[in-house]
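Quick note: the coordinates plus some simple rules give every number you see, no bench work behind them. Since we're looking at a predicted model, the values are computed, not measured. Cβ atoms are built from the backbone, for glycine too; each structure is taken alone.
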Structure I
Amino acid sequence: MISYELNDQTAIVTGGGQGIGLAIAARLVASGARVCLWDINPDVLASAQAKLGEAASVMTVDIADCDAAAAAAAATAEAHGRIDILVHSAGIAGKNAPLDEYDPAEWRRVIDIDLNGAFYVNRAVVPFMKARNYGRIVNIASIAGKEGNPNASAYAAAKGGLIAMTKALGKELAKYDIAVNTITPATAKTRILDELKPEFIDYMLGKIPRGRFLEVEEAASMVGWLVSRENSFTTGSVFDLSGGRATY
């Protein structure tokens, strides 16, 4: 495993209690970072903290609440003296349905968590990075944000918006040595699959030329470089993790 130098750095990982977020947190801890896990589920946070040990702290945070995200960022900065890294991984898949049958309440729920929540978290953390003229942000989007998935219009719209927001923020913060990038994974083996219909899971697997789902450790490997000082130039970019599904 390649390890990047993250000693004395403080990282926030949203959705860090499980799945891709937890795998990324483990990689950052192995590279020397202090990691603060944000998640809405206190049970998965407790389990994750037990796995990661004393280098990890936890906060129960509803990212769809702007004030809660701001308070959590302030508390993290106060506890650790700095925020160097943000990996925003929290999100939901939402229900599957054709757009003309999609429940407006479910649409709002997905957008509130997957897009508005990303805005709230980035907005809360950026001032602490600007104050130190340094930072690394990775927003976890999805291949659905580039290509769209049928019967998942809310999720595709949210992730497409996240990609665009990341591009804009990367340009805004380039002069501060704050790199802001996004990755676009294909479906990974995580609990998010529990929200989806079996036929939709089969559809997504069939679109991946490698013939398998993403392993969470593969996402962690890519993110490990993106949040390091080795990534000294790239910002506002999209990094593909789709197993060949997307080629642009």
Structure II
Amino acid sequence: MSDSVLVAREDAIATVTLNRPERLNALDKAMWMRLGAVMRELDTDHGLRCIVVRGAGGKAFAAGADIAEFHCERANAQQARKYGADIGSSMRALAECRHPTVALIQGACVGGGLLLASQCDLRICNESARFGVPVKNLGLTEAYDELQAMLRVLGRAASLEILLEGRIWAAREAYEKGLVSRVVPDAAVVEEAYAAARRIAEGAPLVARWHKRFVHRLADPRPLSAAEIDESYACFDTEDFRTGVAAFLAKRKPDFAGR
């Protein structure tokens, strides 16, 4: 359904909300498909500077996949392969979005919810947040493309720990293992996530997009090409560079145009 993922915008910050609070925002196929479409559309919006991803209701970011639909959507390997391709496409749309993304995590962030949050650039959670991937209890695996971001964020040892034990981590343990960027008191987490988004949005947007792409590229062991190395100096030819330097010398706040 079209209202399973909501989109709102305030100035240069968009909010993408997983909207099934009655099911703790458990992700069904319609939500995955809608999320991918939303992220691909937002990627083309050059006026955006940051995207906040959150769950509706305040009790969960996303409580995993909607297991109730497994009998009709993932009943065998053939169905699961097609379903997995859809999930992978939506996760890539989030991970590869040019704009910086902030996951605002409240409450449960498990299974597919944790894998989805791992695609975001920053993850800010409340003290009540809980994390886990207890798929061992369902007798199923996470596919390669579903695991990539979690492995990139957590590393091999912690990824295997969360998958093999299947236990639920509290927010502090998730922070210590590098799964979340910061832990904030419950009453302050929304404001802190949007404060982070505003700090991102105040910076030069081209620089934010470049840094996101550079960091992702450096995870690839292939040698950098000459064109890629040249691109790391392209900022010096932008209007934003001239604006930033002038503002610094004049001791005033820069107003970046994204050019």
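Using the calculated result 21 for relative contact order in percent (Cα under 8 Å, 6 or more apart), pick out the matching structure from I, II.
Source structure for this number: I.
Looking across I, II, the calculation of mean count of other Cβ atoms within 10 Å over residues 100-107 that yields 25.4 traces back to II. With Kirkwood radius over Cα pairs in Å derived from the coordinates and found to be 19.2, which of I, II does the value describe? Label of the originating structure: II. Where does the value 19.2 come from, among I, II, when mean count of other Cβ atoms within 10 Å over residues 124-131 is the thing being computed? Answer by label: I.
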